[in-house]
Structure I
Amino acid sequence: MNPAPLFDRVYAGVRARLLSGEWPPGHRIDLASLADALGASVTPVRDALYRLNGERLLAVGVHDGFAVPAITEPELHDLYAWNRDLLVIAQMNFGSAKYTIDDPREGNMVERAERLFQAIGASSHNPEHGIAIEAVSDRLRTARIAEVRLGIADERELRVLIKIVAGGNAPALRNQIELYHLRRQTHAGRIVHAMYRPEARG
């Protein structure tokens, strides 16, 4: 029996839980319980957790215990700054063609923002920009879910970004990227609080 399909299924299942915000920062993962929930043995689950640790979506503590990485307000502030810097670098290196966005109307606000930023990364002459932007988007996923719950993510703001990106206006895009991230950095404390308390609304 080829173990690859089992590993892929387990990896996808754990990753989906992480990106859904089901587990708050600091949540410790019970390996046996997770394996049971996924209908798999402990070995492929542990392998998947180590891979996700390599992607910085999980942390490994003492005695090989796994947990969702804890996050502080300064750390989230820095993560937003890193996302901003990557997007600014990517838009400075975009190709001659306009940015291409898969139907910007589809999906929730988090998914649409991620597709938008991935389009900016994909437009760069350097493919490493797109890879890095996708990785930081995964790490920011639960923060973006919290942004929506708190009303910090704004539909009008997203539409403005989509319009600028679709038009390929690099100077306007850089300015809007700066404003987008400044807004979130200003509210980083509230966002972190909501990430730790998924039921919190404000």
Structure II
Amino acid sequence: MTILEIDQLSITVNNKKIVHNSKLLIEEVGIYGLIGGRDAGKTLLFEWLSGQLAPLEGEIQITEKKQEQLLQASLVKIKPLLVNLTIFENLRVLCSNADSVSEADIVWYLSFVGLNQSDNRLVSALSKAEKYRLAIALSLIDNPSILLLDEPFFDFTIEDFNMIQHILSKIIESNIAIVIATRNEEGIRPLCKRVFRLAHGKLQ
């Protein structure tokens, strides 16, 4: 089963090709790495894949001769979280399919990432790792086929890393593929079924 196939993708920012004539093929559920240096275009690629390509300064154009995004991809981001609401309130307010999500569903997703619905702390009081776990829950509640993680382990403790790794294992068991973008190949290679590289505008 092909989960994601991209062919001849180009992303241009201010007349400069950040990604050009690139291919990506994911055929099995698992964890995949996307390695690239700073400003290599990893975040732009993820935002495009998830349909969240944010306008930067200047004009962004995406062109592709052939592109098949066969299944929904969800980009995990802390930024959209509402810092003056609790973890439960965040999922209730921010999930895109709120009308079809019950309180029991929210409790289940919070438990899945190791958070407690009875925790009445505001998001502003959470640690970075707790916020990231909440962001994962928010992405999962939309039932994606691919989860995109952009530098997920930066500045985490060993305990935080182990917790996130455990959550990723459960996500794979739920038949959701994961792509992790990072500059730290050594840190994620043991987790990955395959590692792709984005360098000089090319995916390899």
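Say we calculate distance in nm of label points 7 Å out along Cα→Cβ at positions 42 and 178 for every structure; which of I, II gives the highest result?
On the way: I: 5.4; II: 1.5.
Going through I, II one by one, distance in nm of label points 7 Å out along Cα→Cβ at positions 42 and 178 peaks for structure I.
Out of I, II, choose the structure whose coordinates give helix-only ellipticity at 222 nm (-39500 (n - 2.57) for each DSSP H run of 4 or more, over all residues; to 500) equal to -8500 when calculated.
Checking each candidate, the match is II.
Given a computed value of 2.0 for distance in nm of label points 7 Å out along Cα→Cβ at positions 50 and 170, which structure among I, II does it belong to?
This figure was derived from II.
Quick check: 17.2 is what I get for mean count of other Cβ atoms within 10 Å over residues 10-17, calculated from one of I, II. Which structure matches?
Only structure I yields this read-out.
Figure out for me which of the structures I, II the number 0.95 belongs to, where FRET efficiency 1/(1 + (r/R0)^6) of positions 18 and 146 (r between Cβ atoms, R0 = 25 Å, to 0.05) was derived from the coordinates.
Attributed to the structure labelled I.
On relative contact order in percent (Cα under 8 Å, 6 or more apart), which of the structures labelled I, II is highest?
Top value of relative contact order in percent (Cα under 8 Å, 6 or more apart), among I, II, belongs to structure II.
Values in this text are rule-based calculations from the coordinates and carry no lab data. The shown structure was predicted, so the numbers you read here are calculated from the model rather than taken from an experiment. Cβ atoms are built from the backbone, for glycine too; each structure is taken alone.
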